[in-house]
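In structure tokens below, several structures.
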Structure 1
């Protein structure tokens, strides 16, 4: 199955659910207001799909800002290396908050968001240029192998649904101490079936019942399709980065992220690196890179 088809399985249900949630949330508006809101969203989506306004919208959706002069100077050697490896991003932003996310994530067509701890690690020399190049280059490779043209437009349509999903999950986590609380969340399909059943009972509202059932179904389908899509993109991006000579840092990142569960990913990365070595031995043209010796990429909290 192609990455585009898998992506559609995640984006379309989330977009439809987001539209439904938005209609409910904007129910206080008159009919003309809903029409104008829909047309306005459609117009903004078309603008984003054409590649315009990516910089400000990526800052909003990514909760990020532009690089400050000091951060830019720290990243300059990394960006220069990425230019040589043909993995340079079109735009680099830095996230406003700081947690243990991926060191760099793609958004839109040409933008990569880096975590503050990645820049700080480079400045303090706990990370190397190759480590940072691997992280940013992997995000760029993910953009190239995954359908990124409509990324921001899809995020816009799915935003209401994602807000509801995040709020519901946070509430579930807050009450996770309740006996069988987490189990009840995993069995939300039962609630969906009951809602559909009640909607078709005398005095019930079939539209509300079906809508509730669809939202519950989307809460299963969209995340599963999104995980499958990210897995396919990660696999292809791993091969691209490893063939650029940054396999050592990528293996360390995989081991840090997944621990013992990283065995298959590490094997895949090593195989791609071995293919590169064989190509070099046969005199084939490959992008210049740094083989390294398994450079360690670690979040600052992991060094304590």
Structure 2
């Protein structure tokens, strides 16, 4: 055990000095915060950025509140990053376990304002394959469709069944609002990346078409995206930067799009003494869309 000894002050003057010395020891004058150096290894700079964004993404996942409303992380980040490192991070899945966190990280990495339009073909292909995933709308679950369809037929004859159906529908609506919130970073990323692609050539069309395919599967709204795609394809009718080979590849992709439709319950209408009525939204590429879009790629109006 360490013995503790108190050394008394023998005079009043010494007492003042002792007290002053004690106060100075306990409350030193505030020091200047150290200046953060921007001279760190480039691989460390991008890794630190991704780690910080992962923490923000997890906070978003836990609370439902976006830490940032727009891509502005770069404005608050003190280290220099190489543009090629940012592009590599943007086209790579950053969190394979949580789509919302992955999308948030890559959405904020766009704030570094790198030249995505100038990425090489390998990076572009990886971008298309690795677009941040969208969580599927819970109201599109076929099991849910079957259950609510059955309950709807009995809802007018049984107060218990009606209450059960109302409870299930309220629960799905809440889950749907959560999914729509968590999909926001992925949707914002997809829109921004399409904007970053050249206004001519095939790359913007490729992003829009892959985005449309994913939104149909996830039962995410496609109306605005379809309108944008139609405008972009019409603008390409006389675009000589779009080669015949590229036009043919895009046509083949479009012709494969009318796959299985995705249905999602849009609303449930209740009546006093009659079956409930279920309204659906359908997400699909129709034959009229295919005819119109392929006509533009063949350089003529539909």
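All of the numbers you see were taken from the coordinates with simple rules; none came from a lab. Computed from a predicted structure; not experimentally measured. Cβ atoms are built from the backbone, for glycine too; each structure is taken alone.
A few comments on the model shown:
- Test item: relative contact order in percent (Cα under 8 Å, 6 or more apart) calculated as 16, pick one of 1, 2: 2
- Read-out distance in nm of label points 7 Å out along Cα→Cβ at positions 86 and 206, computed value 5.7, structure in 1, 2: 1
- Identity of the structure behind 54, 35, 13 (criterion: semi-axes √(5λ) of the Cα gyration tensor in Å, calculated), options 1, 2: 2
- Distance in nm of label points 7 Å out along Cα→Cβ at positions 54 and 166 derived as 2.3 - corresponding label from 1, 2: 1
- Structure from which 4.7 was derived, distance in nm of label points 7 Å out along Cα→Cβ at positions 174 and 270, options 1, 2: 1
- Parent structure of the calculated result -22500, given that helix-only ellipticity at 222 nm (-39500 (n - 2.57) for each DSSP H run of 4 or more, over all residues; to 500) is the read-out and 1, 2 the choices: 1
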